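Laboratory data are not the source of any read-out in this text; all were calculated from the coordinates shown. As the structure is a computational prediction, the values presented were derived from the model and not from experiment. Cβ atoms are built from the backbone, for glycine too; each structure is taken alone.
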Structure I
Amino acid sequence: MTKTEKTILLCTIGSAGDVYPFIAIGKQLKERGFRVAFITSQYFESHARDAGLEFFGLGNVEDYRSIIQDPDLWSPDKGFKVFAERVVFPIMEPAYQVIASFDPSQTILIAQGQFFAAHIAHEKLSIPFITVHLQPAAFRSVHDFPLSPIPLPSFLVRGLFRLIDALLLDKLFAPNINRFRLSLGLPAIQSIFGGWMHSPQLNLGLFPNWFAQPQADWTPNTKLTDFIIYDPQQDDEPLPPDLETFLNEGSPPVIFTAGTAMKHGEQFFQDCAYACQMIGQRGILLTQHPEQLSAQLPDGVQHFSYVPFGKVLPRALALVHHGGIGTTAQAIAAGIPQVIRPMAHDQPDTATRVARLGIGLTLDPKQFNPETLARALEKLVSSATVLERCKTLALQIHPEQALHDTCTLIEEFSRTMQ
């Protein structure tokens, strides 16, 4: 392919699960001849540069660490406010300045929906713009509202969305966004999560249609591909000897993770270890923060700071996790059942979809304890129907094809902008 002069600006915020798919996209787009620059937290600089991408860091490493140490970030009641005030607002203007330094006529802007500087830059500078959504929770629909325990008529769901916007989302986000917009000569906006967070040109959902069926009232110009599964630490090297030994010395373990950014998982891991004892199963407690763990773990339960999911999950019995979309996709690809303890943000929506597919169960954090977890795990791993369903859906996951299809859509979009 001939070298193109177009620059792709990839913009995202969040934890590893939010960042890694963008790195994978950037690597392939660079291979296709694009100049690729990556804008995200300074924390991920080494991963982006190792992938050969230009990098523009936001904040600093200590900012990122401080945010993930805030227990309110994971609170169902306070999490969104913390996310707005500590993640979204501080980077909005600096990110806009980085974007504005590029030539709009030679740039394609690709951003996560909540990277609001990209939306503003698109409007102010007329840069062609694609939003990328990793989670179906980003798309509202009055026809499909998984979080309701019972089906609701569309007019009630529509009213609920308006109430949520008026009392929570617009009230929280609009003042800061509009203050910056007005300083640039742009009009004030509302319904930020109802419509504005989607590009009017192209929206890409990186999940399959059987995970979230597109709805008639989804934002226009939306196309789905599939889960992009990428781990920059995973390569062709063999597993660490201690991990390989543990996997080989007994039955497949249950793997437990509270997410890469979770630093407040003490009770979670304690409950998981006890649940293993109750059902007589081995377990792996996966966390980069060993201070969360008891000094003495039960027999058959071992701690690891990192395991390559692509190699280890197919050798596991089940996965217990927080409901991050990347972790969920990895479990589906491995063909194993999952128990999800959703905390906040998009996690409850993802957990509900997993349960609807018949490949896992969700446990409310207030009901999560060794007894409920043990019962959920036993129910899943003893069900031939669940296990067969897991295997069936695993065959429908094609991460390499998903990456190819996503980059092809971006490349086609770029050609239409010439």
Structure II
Amino acid sequence: MTTESTLDTARSQLRRAVELLQLSENDWQTLSTPRRILEVAVPLRRDNGNVEMYKGFRVQYSTTRGPSKGGVRFHPDINMDETVALAMLMTWKCALTNLPYGGAKGGIAVDAHTLSLTENERLTRRYTSEILPIIGPERDIPAPDVGTDERNMAWMMDTYSVNAGFSVPGVVTGKPIVLGGSLGRTSATGDGVAISTIEALRVKGIDPKGATVAIQGFGKVGYWTAIALENFGLKIVAVSDVHGGSKGFKNVTEIWDHYQTHGNLNVPGSDKLTQDELLHLDVDVLIPAALSDAITEKTAPGIKAKIIVEGANAPTTPGGDAVINDKGILVVPDILANSGGVIVSYFEWVQDKQNYFWTSAEVKSNLNDIMMRSFKEVEEMAKSKKVSWREAAHMIGVARVAEAHRLRGLYP
């Protein structure tokens, strides 16, 4: 296990960007301080009548460029420091992709798998009511994350709307289509990771057709990334979930069908893998798409991939980053690679505000345009300033937030 926390990692990345941009200590103080932090008690009446208490969080890291935006995570290991870190990363991500948002993050320290459907609904609604005063379509727009999905967003939207006295679909994104959700939102993060992968292969001069990929994580991000990459002609050679990995299956559809039926990745004829074995496979592209701190100073030396595309948030620690950079591996950082989710969330928010909805083709085309523009900006910054792609991405995002701070000034 690494001793580097997600918050330490995020602050280290911010400090490096501030130094490279030659910003002032005043800028550092402003950029490194979250705007608003809320911790709430979330009581849950279990189906058996017992009442349990859970901690809930919502961090609005920045509102300088617009309302804050970020996911709601149900996971037993969530804490305030991690929530602050993820809200910080979302701030730079929104600025990098030039969306009119600041960053936010929230969630409850609970294992969603231990909840019945009715318990999950009660917990979601109570959490929503506790953070109700600080969210809204012009204030802070939650979205699904680890442990939550479109059902949770429907319950959040309904809870907010009941209190408002009228339907407010724009208060959350990632909703069901019939409640104002956007076509393409479910696969958006994976689609964005796939676009980043294709572009990274271009940079490295590798033909995508037949290029090999290993994906750590087979949830909402990993699965849709695998589907998109297979459609582009790449070969998914290995995937993993929290229980371990598998290689030697025919295609993504085969292993997904098995997973849906049996709850594991052990397709007959395939070979089991540990998480470290998957990370160390000799492939063209490695995609960490699970939780943070997968690539550390301990695991990085064995990585043989030519390209790493970060589907997860903060999957690489500073120690791991140093090793990867020394090895000359191209890393497409998380705030660029997995930005497809927030980009299409922005599209959903726009559609809800204007009550006019786009076709799936329009969503994918607009997603591709923003991803390609952001990718080229990072590529050009990395070349011109002779910095890593992570440093380049943070420099662009942090510079835009810092400029917005300066232009708005300090009140009073």
Re helix-only ellipticity at 222 nm (-39500 (n - 2.57) for each DSSP H run of 4 or more, over all residues; to 500): value -12000 computed from one entry in I, II; matching entry is structure I
Quick one: FRET efficiency 1/(1 + (r/R0)^6) of positions 98 and 346 (r between Cβ atoms, R0 = 30 Å, to 0.05) came out at 0.70 when computed from one of I, II, so which one is it? I
One of I, II was used to compute mean count of other Cβ atoms within 10 Å over residues 34-41, and the answer was 23.5. Which one was it? I
Quick one: Cα extents along the principal axes in Å came out at 63, 51, 40 when computed from one of I, II, so which one is it? I
Have a look at I, II and say which one yields 3.4 for distance in nm of label points 7 Å out along Cα→Cβ at positions 26 and 322, as calculated. II
When FRET efficiency 1/(1 + (r/R0)^6) of positions 258 and 370 (r between Cβ atoms, R0 = 25 Å, to 0.05) is calculated for each of the structures I, II, which structure yields the highest value? I
